[in-house]
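What follows is a set of structures to go through.
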Structure 1
Amino acid sequence: MESMCNKEYRYTIIIPHYKIINLLERALNSIPDREDIQILIVDDNSGIEKREFDKLNNFKNAHCQIVLLEENRGAGFARNEALKKSNGQWLLFLDADDFFEEDAFLIFDKYQDSKDDIIYFNTRSVYSESLLPSNRFSIYKSYIEFCDNTDVHKLNLLKFAHSVPAAKMIRHSLVAENNIVFDETYYCNDSMFAVKVAINSKSIYVDKRVVYVVTEREGSLVTNPKLEAVKIRYEVQLRVNKLIREVGMSQYQNSLLAYWQQALKFGFPTFLNFIRLGIKYSGFNIYTLYLGRRRVLKMLNNLNKK
């Protein structure tokens, strides 16, 4: 009998976790119990005993593995640890406070033999407790709905702006062969990963159906307004834009204006430091970044009209 560690799966689902085990249970309940699914939960040293995680493992067919890290290193490190153990043909990324739609895997299955390297899907956003609609992820939703599989320009907009791994089927061999890993920053650790995957893909495809539910809740890392968090996100975006320029796609750089606006809230000296940091990553064009911001606002406006 083939050992579990050598078995190949159709899907590997990677879930980083930190101190939200009650929400993790909801995430796991959205995954079907199938033999072709590998689930890797990496706990970022929450201080929760393994037996508490084992209570959530009700899978009889899917292979669910729980990895407990000995120190807190952030979601990027946790995802990288999971990548080392991944045996699926396709990678799916799920945050512990999010969940899949009920019919998500019926949709995924339609692409199991796809020749494309990345399949992009749509999302919907809700507040975690009430499940009422929220506006989180509206920018990514707008790029998905704006996209056209026959339009190279629109596909490029999506590739360079959709800087999260959620709601995508990503071919595992693409990641492995190009040694693509997550940044190990505490914030925005997934942006470079998403853009590098897109750059190295030979072809992508967009399915506008919703497969993934993004939740919004107080206390999550994405809502942290502190200067350290803003600066880390800003520097990651500077590195992303530098990479976009290096592959000759400077017209698809992402706007930095929102970061500069946030910097001003911490005072003019902080704003100047952000400008100096931008100069360190020389080559960004302010007019191009202005156009990027205008493009985002136009797309969000079109989405709100629907």
Structure 2
Amino acid sequence: MDTAPPVTETITRRFSCRTYIDKPIPDKERTLLEVFISENKTGPFNTTPKFQLIAAKTEDHEALKGLGTYGFIKGASGFIIGSTVKNLDYNLEDYGYVMERIILFATSIGLGTCWLGGSFNKSTFSQKILAKQDEFVPAVAAIGNIASKRRFFDKAIRWSAKATKRKHWNKLYFQETFDGILLPETIDSFSVPLDMVRLAPSASNRQPWRIIKEKDQNVFHFFLQRTKNYYERNKKMFKMADLQRVDMGIAICHFDMTCKEIGIEGKWTVEGPEIKNLPELTNYLVTWSETTE
């Protein structure tokens, strides 16, 4: 394979593609993607979701109807589907992490993708990945050859989800406490991975990640700030998985991959920092610490 583009370039270039050229993925790209999927199975929390690339069928598109704001997918030649074991700690975060790595790889070789959240447990997607009784399918991704011209419908969906709008840096990143100001110019190279987190896709563009940096150390605590009633409503109406936890895995993936690419080594731990006065609906998730060995 040719030299892969920088992950920052790939993250910046990726978008939610809903309109594709209706033809199969070229053999070369399909083989590269299948090899990548087979070699990238574990997230930072050491659960092992399983993923598979499948060719799109009529019944797969039928299964996507009723997904609300996710809209219809036109011309996708395939889907990346996955499953994970129920009731495992951090299973959804690992699912988001591993799937996003696959999506970024697909982007790097010129394919279009779109995350799709829904109720897939009794669908053709669940059947095709042979999900066991103790497993479920939290999300899938459409994949295919990008159409040169987007439909008006795509633009409307993108606008409704405010996909071109990102929360400001000072709404996402803090120092020491949620009242502390973290300026990008004060953290050297770490502004790059945090910028890449800002570009991470999320369900309905809610961007639920919040990150606190310790004052005198390169230690970053990741928090999930939930949208009120978002999970409960989607679970009741659409039987969806907890997509905001999947979103956290995507954000962690962007941070992790960018740090590694620019030569910053670190480790993930769950240590429960003593940070008082957390905002409403905000919970600690995981900590990344720079390692100097």
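Nothing in this text is a laboratory measurement; each read-out follows from the coordinates by a stated rule. Here the structure is a predicted model, which is why all the values come from computation and not from measurement. Cβ atoms are built from the backbone, for glycine too; each structure is taken alone.
Here are some notes:
- Entry that produces 3.8 once distance in nm of label points 7 Å out along Cα→Cβ at positions 95 and 175 is calculated, selected from 1, 2: 2
- When helix-only ellipticity at 222 nm (-39500 (n - 2.57) for each DSSP H run of 4 or more, over all residues; to 500) is computed for each of 1, 2, the one that comes out at -12500 is 1.
- Given 2.7 for distance in nm of label points 7 Å out along Cα→Cβ at positions 31 and 239, calculated: source structure among 1, 2: 1
- Value 0.40, calculated as FRET efficiency 1/(1 + (r/R0)^6) of positions 7 and 191 (r between Cβ atoms, R0 = 30 Å, to 0.05), assigned to which of 1, 2: 1
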